[in-house]
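Below, each structure is written out as C-alpha cells.
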Structure I
Amino acid sequence: MELDPPPLTGRLSALLGTEVSDLQRMLGGASRETWAFRAGNDELVARCDPPSSPGHSAPHAGAMALEASLLRAAEAAAVPVPQVVAAADDLIVVRRLSGETLARRILRDDGFAKARERLTEQCAAALARLHTKVAADDIPGLPVEGDPLQTMRLTLDDLGEPHPALELGLLRLARTRPPATGRVLVHGDFRLGNLMVDGDGLVGVLDWELAHVGDPAEDLGWLCVPSWRFGGPQPVAGVGTREELLSAYAAAGGRTVDEATLRWWEAFGTLRWGVICVRQAAAHLTGAVRSVELAAIGRRTCEVELDLLEELGEPVRTPPQEPVPQSLTSLHDRPSAGEIVEAVREWIEQLQLTGHDAFLARVSSRALQIVERELASPGLQQRHRDRLDALGVALLQAR
C-alpha cells in the first residue's frame, strides 16, 4: 500500500510552506516510497514510510526523522549525501541529485568509464569519513548491532527451513571470526544500487534505513559481496580490488583492516544476503506480501549459497555444462521453455513504462533471467551438492 499523490501533495505543501507540483513515483522502493517533485524552482525528492513494507514489519516511529539526522551528520563529515530540506517522523525531503543508480549502467556504459576508475577510492574515502568523523553517540535512536552471527542464527531458525550451505557458513564463520575492528556508525547497505554516480564518480550515498552501530569492516565487506558486483570482474563493486579498497580506506583516515578480516566480513555479508533472500521468499510464499520482487529475490537463494560456499574455501571449479539437446529434455518442439521465457522477457523489456511500473518491469525481467539461467545450466544443483560434499557437510550431517 502506498500514499496516494493527492494526500502526499498536501502533506508536502504543508511541510515546505509552498505549493508543490509534478509529483511522480520514482524507481525502486521495496521498503520505502520515493517521490520526485518540484517546489518552485527546486527539484526535490520525498522519501516516506508506507503503512507496511514488503518483507518487513511496520516501520518504527521516527524512522525518517532518524534518517534525516544521519544525512545531516554525514553531510557535516563531508560524506556525499542528498541535502535535507525538511523532515517529519515518517517523511523526509531532500534535494534531488543528478546521476545514475542502476548498477549495470554504471558498470557497462561508456559514459561512466572515468567513474569506474575512481569509484573504489571514492567509496573508501566516504566510508572512512563516515566511520571516523560521525559520532554515533550524537545520533539518538541509532540501533546498536549485537552479535551479527547470533542475529543471523536466530533469523534462520525462525524461518524453519533447512539450508545446509547457510548452516555451514554460520559454523565456519564462528570458528574463524577475526578480532573486532571497532564500534562506529555503519551505513549497513553501502553498495551499488544505493550509490548515486555520475561521469566523474560518486555523488551521493543513499538509503540509510539500515544504519546502526557496528564494526566498520562490515561496510567494507558488504561492498565486496558477489551479488553487489552485478557481473563486474572485480570484487569491490565490480570495479576495484580488495587491496585498493583497504589502501584507500586507510589513506583517508580509516582504521587498518587486513585482507583476512575483509574477506571474513565479505563472507558474512554473503551469508546475510542469503538469509535475507530466504526471508523475502517466505514473505511471498506465506501470502504475507505477494510480490514479484520478493519472489525473484527468494529464487536467488541458491545462487547466493553457492557464492558463500566458494568463499568458505578453495572453490570447486567444474567444467562448463554443455546444454542438453532439446530432443532429450522435452516432448515439445521448439521454442523450448527457455526460449519462451526469453521471448516474454524481451517483450517486457521493450515496454515503455515510467516510474514504479518501470521498476517492477525490470524486476520481472530479472526474475525471468533467473529462470533462463536455470534452464540453460541443468548441472547447477549437482555443483551445489559437490561443493557441500567437498566442505564436509555430509560428515557433519552424519554426526
Structure II
Amino acid sequence: MRLFPFAAAAAFTVAAFAQPADMVLRNGKIVTMNAATPVAQAIAVRGEKITAVGSDAQSRQWIGPNTNVIDLHGMLAIPGFIEGHGHFTGVGEFRMGLDLREARTWAEIVDQVGRAVRQAQPGEWIIGRGWHQSKWSKAPEPNVEGFPTHASLDAVSPNNPVLLTHASGHASFVNGAAMKAAGITRDTKDPQGGEVLRDAKGDPTGLLRERASGLVTRARNEADARRTPAQVAARQQQAIKLAVDEALSKGITTFQDAGSPFSTVDTLKRMADNRELRMRIWMMLRASNSELAAKLPQYKLLGYGNDYLTVRGIKRAIDGALGPRGAWLLEPYNDKPDSSGLNTDDPADIRNTADLAIQHGFQLCVHAIGDRANRETLNIFEDAFKANPDRKDLR
C-alpha cells in the first residue's frame, strides 16, 4: 500500500497536458477521496502536485522520457494520513529510550530498567515512556494509590537516575537517584499544578503528577546542558529523523505538532531550507507569555519551505490527564476522593495568551480533559470573543 499527500493536490483532471509528469503510478486501485473521481487506476505527479488521475490507458499521455513510472501491481494507494494531535520530536525521543507500552506488570518495567543500567555509563540517565498502571495485570506491592514505590527501581539502579514517563505524558515515575539530583525530599512542597505522591510516612514514592515532573526534568536538562552545542544539535536532528521515519512508516504524511519551543522551529526551518524535511508539519508553539510576546511576529509561518512547515498555533494546558488523576474535575475522583485533579496553567495566564494569539493572528489551542477544565477553557474563549466583536475569524 502506498500513501501520498493528496491534500496538496490541484483539482483532479484526466485531460492531457503539455508537460510529461515527473512520476506516474499505474495499474493500481487509487482511492482519491474526491467525489468526481472516487477510484482510479493511475495518477500523475509533477513537482509537489497531483496533476491527473484516470485509467491506465489515459496514463500513457502523461508519460515522457524522464517520467518515473511505478507499476502498483494492483495494490491500493490512498491519501496520506494527517496526524491530528501529537508531539513530533517526542516521537523520535521515544525511540531513543525504553519502550514501556507493552509491560503488563511493574516487575517487567524494573527488569527493562535493570538491563538498560547494565549497558549505561555511570551516572547516565535512564529514560523511558509508555507505562500505564491500568495495563498491569496486578498492582505492584507495596503500592500507594496503585503506583509502586521507588525502592524497586533503586535496587536495580542505585546510581543512575531513572525517569519513566506515563503513557499520557502527564506523570512520571523516578528512582531515588533522580529525586536526589532534583533535590526532592519529604520537605519538598508540591509545585503549582503538580503533586509529589507520598506514602503514609510522608516520604515521596517516586510518582510525580503533572507539573511535579518538571522538578526532575529540570535536573535532567541541567545534565544535558553539559553537552556541547554540537552534541545537542546532533541529538535533536536524530530525534527529528526518527520521528519522520516513524510517521512515514505508518503512512502519516502531515503531522500536527501539539506544542514545541522556538528552537525546534529553527531546526525545522533549516531542514526545510535544505529540502531535508520529508513530511509536512503544522506546529503549535509552547513558550511563556513573555517569550511569545517577543518572538511571535517573526515566527508565524504559513506554508514555509514549499508548504512543508506552518507555525500558527499556541499551546497551553489547563489541566492534566485522567490516567494519573490529573484531569481537573468539578467533583472529586471516585477512587481518590481527596482530589478533584489539578489546574496546571493559571486561567488568568491563558487569558493573556489568548490576547497574544488574537493580536498576532495565531490559533489558541488548550489541552483540557476534565469537565472543570473544559468549563474554564470555554469561559476563556467566550470572554475573548466578546472582547473582540469585530473579529469574525477567531478559532
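Below is a table of values for the structure above.
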quantity: Ranking I, II by mean projected area of the Cα convex hull in nm², the structure that comes out highest; calculated: II
quantity: Among I, II, which structure scores highest (criterion: distance in nm of label points 7 Å out along Cα→Cβ at positions 159 and 199); calculated: I
quantity: Structure from which 0.85 was derived, FRET efficiency 1/(1 + (r/R0)^6) of positions 151 and 311 (r between Cβ atoms, R0 = 25 Å, to 0.05), options I, II; calculated: I
quantity: Of the structures I, II, the one that 25.2 was derived from, the read-out being mean count of other Cβ atoms within 10 Å over residues 215-222; calculated: I
quantity: Read-out helix-only ellipticity at 222 nm (-39500 (n - 2.57) for each DSSP H run of 4 or more, over all residues; to 500), computed value -10000, structure in I, II; calculated: II
quantity: Per distance in nm of label points 7 Å out along Cα→Cβ at positions 47 and 247, the highest-valued of structures I, II; calculated: I
quantity: Distance in nm of label points 7 Å out along Cα→Cβ at positions 175 and 231 from the coordinates reads 2.0; which among I, II; calculated: II
quantity: Source structure (of I, II) for P(r) over Cα pairs in 5 Å bins from 0, in percent, for residues 23-102 alone, computed value 3, 15, 22, 25, 21, 11, 2, 0; calculated: I
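The numbers here are math on the coordinates, done by the rules we state, and not lab data. This one's a predicted model, so the numbers in the text were calculated from it and none came from an experiment. Cβ atoms are built from the backbone, for glycine too; each structure is taken alone.
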